[in-house]
Structure 1
Amino acid sequence: MQLRIPSICLLALALAGCQRQVKSELSTPSPTPLPQDTFVQAYFNQEPTSKYTDPYRNLTRLGDDLEQKIVEAIVSAQSTVDVAVQELRLPRIAQALVDRHKAGVKVRVIIENIYARSYSSYTDTEVEKLPKRERDRYADSLRLIDLNGDGQLSQSEIDQRDALAILLKAKIPLINDSADGSKGSDLMHHKFVIVDGQRLVVTSANFTMSDVHGDLSRPASRGNANSLLNIESSQLATLFTEEFNLMWGDGPGGKPDSKFGLQKLPRPPRSMTIGDTLITVHFSPTSSKLPWSQSSNGLIGKTLSSGTQAIDMALFVFSDQTLVDLLETSHLQGVKIRALIDPGFMYRSYSEGLDMLGVSLVDSVSAKKGKCKYEAQNRPWTSPMTTVGVPRLPPGDLLHHKFGLVDAKTAIMGSHNWTTAANTGNDETLLVVQNPIVAAHYQREFERLYTNAILGLPPAIQRKVDAQQKQCKSAGL
């Protein structure tokens with residue numbers, strides 16, 4: 001199998017630039033580490049008070065090693081490990097699961113069917129048919145497996161670095177969301193690990209290089225901005241095990257009795273006290289036939305509406321109209337609101353960030369047809385904000401967070417993007433964590449991202465808005 005690897009000269013220049021960046025990062029004075037709660041600890045892969053050595057690029061960089069946190073949880077298992085994650089490509093996690101399996105621990109893994117194949121099993125013809133984004137991800141993953149960089153994958157390299165191949169070779173029980181007899185649910189988007197029915201890891205990160213450490217092809221990358229909670233609670237672990245068992249059914253090779261997506265009966269949010277922390281958990285999806293207030297987005301809306309002082313949000317994508325309408329009410333009542341959205345989604349026609357800025361863009365499909373159709377029920381704010389925008393991120397990285405903060409004491413997090421698709425179609429986790437110590441960690445992460453962010457309406461977007469309005473008016477649409 002051939003790889004297109006950058007020339008030695010270009011790679012050397014990139015590495016030299018990366019070394020300068022790393023030196024600058026590590027020489028900058030770091031803030032004082034925050035205390036952690038006894039039962040609920042928060043970690044961030046771009047955390048400025050921590051540093052670690054990326055085991056795949058051998059870079060010592062700022063941040064918490066989220067892969068190591070997951071590995072530590074798995075290694076601690078004495079009886080059971082259950083993993084539900086959209087994508088699993090990190091070999092240290094795979095090897096930790098294999099080691100526990102060989103030690104007699106019961107290991108079960110659920111992944112999204114789109115990512116259910118090992119990358120080393122793809123043929124050249126199959127790769128050529130992949131969309132460009134998937135081809136790029138494939139090429140980056142091959143660099144991870146190709147230890148000697150010769151463009152060929154040996155069996156030894158596959159056995160050491162291809163995470164899914166490692167799991168399959170060890171006969172780890174594994175299913176995906178086609179185990180219900182369908183072609184797969186909308187998305188099996190969970191990202192959690194349950195250990196011994198006592199310990200939980202809940203994260204916004206997929207178990208991939210790009211979501212945790214950074215892209216191999218971009219030495220300056222630090223990984224898509226993500227968070228992880230480590231939680232000690234048998235009560236909460238029980239709820240997650242119930243969700244896992246619904247999806248698992250009777251496991252690999254059994255009857256198509258797994259339940260994904262809307263096959264699962266709706267369940268209300270459930271709350272519990274863990275030490276000094278009140279946690280509410282809700283699993284998506286919820287049928288659109290049920291009241292929105294009973295859904296995960298409904299829980300987000302209820303939590304946001306409880307804010308009396310400040311609401312901060314760091315979101316990969318924000319496209320739920322009801323949520324942004326609730327935020328406008330809070331805004332008009334004097335609640336201080338700030339929002340950061342990933343640059344790839346901030347300025348799309350369906351982005352509620354545009355509503356907050358007081359503007360609208362024509363639906364992209366309509367625009368291509370020369371028509372002037374706007375998002376249904378779109379409602380730009382009459383009193384726009386200037387505290388919404390996009391963060392400046394290392395090259396190649398995304399804002400992959402899905403968190404909100406209310407009055408600096410409540411954090412909303414999980415795998416759940418603030419979208420209708422996540423709410424009514426995907427298998428998702430949503431946690432509302434009421435604890436000022438945990439919230440302080442998310443507050444620091446938000447402030448880090450907000451510093452030097454690009455806020456307000458960029459001139460290019462304003463010109464696009466003006467041009468569309470002029471075109472639609474002249475066309476009488």
Structure 2
Amino acid sequence: MTDLFAYAMQQRGDADAPLAARMRPRDFDEFVGQEHLTGPNRVLRRAIEADQVPSMLLWGPPGSGKTTLANLIAAHTKAHFETVSAVTAGVADLRRAVESARERLALNGQRTILFVDEIHRFNKAQQDVILPHVEAGTVTFIGATTENPSFEVIAPLLSRSMVYTLGQLTDDHVGAIIDHALTDAERGLGKYTFVLEDDARQLLVDAASGDARTALNCLELAALVTQPDAHGVRTVTLSTVEDALQHRALHYDKTGDQHYDTISAFIKSVRGSDPDAAVYWLVRMLDAGEDPMFIARRIIILAAEDIGMADPGALPVAVAAQQAVHFIGLPEGAIPLAEATVYLATAPKSNSAYAALGKAREDVREHGGLPVPLHLRNAVTGLMRRQGYGEGYKYAHDYPEHFAKMQNLPERLKGHRYYQPSDQGYERDVAERVAKWWGEARGKDHRGRGTE
């Protein structure tokens with residue numbers, strides 16, 4: 001539990017602090033990005049400048065400015081600003097902070113703002129400790145998180161906090177931050193004569209993926225190892241930045257938002273018949289260390305749910321990919337995963353089997369265990385035969401085209417239809433057969449409505 005250490009270092013101009021910490025904005029004029037929150041006349045900025053800060057959650061990706069915004073609040077408020085990191089703190093730390101806030105309020109009327117960084121790392125019991133003191137007004141709560149607060153923050157605390165979403169910084173934002181660091185002589189690299197080659201700058205921007213901290217950390221490393229020429233000019237080249245970057249770990253949490261967002265993008269790209277996007281998201285997951293068997297399972301589900309009867313060959317391809325990656329592992333296992341991804345993305349699409357399953361489930365849940373029609377029951381004893389078991393059953397192979405029309409649903413569901421074939425791919429042939437067997441007017445849908 002500390003005051004904002006990085007902010008204090010920045011204010012002192014500590015030369016030993018990392019460049020990213022030294023370059024933290026000191027006021028809103030230096031704050032880059034998040035204009036929807038901190039632009040002139042925006043409500044949050046006006047509240048901070050007026051020292052009327054509500055309890056809030058700052059939600060955004062790494063490097064988007066959550067801690068920086070907390071720094072600005074600390075700089076503007078007359079309240080005592082206390083910081084707790086959920087990575088290292090526990091219930092005892094929270095209780096000490098709250099008790100100090102209570103004493104401070106009672107003795108001199110000073111408010112306390114409690115800033116909890118990485119709030120999603122606190123479990124329910126730890127978050128429960130904060131709740132009553134937020135309700136009582138003992139502390140104003142500010143939490144920062146990279147994860148969706150809807151899932152990671154308890155509902156009572158969430159309902160008592162404003163949620164402010166910080167977006168990923170754009171390339172222009174990151175570029176502006178890099179340029180400022182190169183020219184700022186007080187806190188940045190401006191006291192030296194640095195020239196950042198255009199292609200090196202572009203690589204920094206691209207590699208950062210909206211994370212200003214990543215860009216500044218890499219810039220600092222590349223700059224520190226660049227020797228001056230005879231005129232004292234240090235030219236940071238593309239090769240130096242490449243060497244400094246090496247293989248940058250992607251922003252990805254296998255149990256968090258990045259996990260769910262990326263697999264969602266993959267599924268929707270396959271469903272949307274976009275093989276290029278689908279392969280891109282596949283690579284994003286694999287390069288970030290996602291479990292290939294998780295991806296393979298999703299591919300199998302996609303084959304059955306979204307391609308289905310339009311191309312029945314998709315499911316065997318998906319299962320074969322799962323078996324292949326299980327057998328050979330990575331990195332070569334990425335090849336059958338890519339093949340299955342492209343196959344599914346370029347296949348005709350139908351969710352008719354998936355839809356039929358859902359419709360049938362509705363009737364089962366609504367009507368329960370309706371009795372099996374007598375003619376479909378096996379008559380294995382004389383008593384069963386006398387009771388009519390099997391009577392009237394038509395053995396399909398004894399009839400032309402191996403089809404015999406009869407009622408196979410429970411009487412109460414007579415005429416209900418669950419499977420509606422599409423006109424895609426192989427399923428066009430299926431639709432023709434079904435229409436020929438059962439007639440163009442196929443009775444009622446699963447809710448009892450007429451269908452054609």
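For the read-out Kirkwood radius over Cα pairs in Å, for residues 38-117 alone, a value of 14.1 was computed from one structure; give its label from 1, 2. Provide the component values of the computation, followed by the final result.
Working: 1: 14.1; 2: 13.8.
Going label by label, the one that fits is 1.
If Rg/Rh (Cα atoms, Kirkwood Rh), for residues 134-277 alone is computed to be 1.02, which of 1, 2 is the source?
1
Can you tell which of 1, 2 yields 32.9 when mean projected area of the Cα convex hull in nm² is derived from it? List each step's numbers first, then the result.
Details: 1: 23.6; 2: 32.9.
The structure behind it is 2.
Once FRET efficiency 1/(1 + (r/R0)^6) of positions 30 and 334 (r between Cβ atoms, R0 = 35 Å, to 0.05) is calculated for every structure in 1, 2, which label goes with the largest value? Walk me through the numbers before you get to the answer.
Numbers: 1: 0.50; 2: 0.20.
Evaluating FRET efficiency 1/(1 + (r/R0)^6) of positions 30 and 334 (r between Cβ atoms, R0 = 35 Å, to 0.05) on every structure, the highest lands on 1.
Supply the structure label, taken from 1, 2, corresponding to FRET efficiency 1/(1 + (r/R0)^6) of positions 86 and 374 (r between Cβ atoms, R0 = 35 Å, to 0.05) with the calculated value 0.00. Numbers along the way, then the final one.
Numbers: 1: 0.65; 2: 0.00.
For FRET efficiency 1/(1 + (r/R0)^6) of positions 86 and 374 (r between Cβ atoms, R0 = 35 Å, to 0.05), the value 0.00 is produced by structure 2.
Kindly point out which one of 1, 2 the value 11 was derived from, the read-out being relative contact order in percent (Cα under 8 Å, 6 or more apart). Walk me through the numbers before you get to the answer.
Numbers: 1: 16; 2: 11.
Label of the source structure: 2.
Quick one: helix-only ellipticity at 222 nm (-39500 (n - 2.57) for each DSSP H run of 4 or more, over all residues; to 500) came out at -10500 when computed from one of 1, 2, so which one is it? Each step should come with its number before you reach the end.
Details: 1: -10500; 2: -14500.
Structure of origin is 1.
Bear in mind these aren't lab numbers, they're just calculated from the coordinates by the rules spelled out. Quick caveat, the model's predicted, so the values are computed rather than measured. Cβ atoms are built from the backbone, for glycine too; each structure is taken alone.
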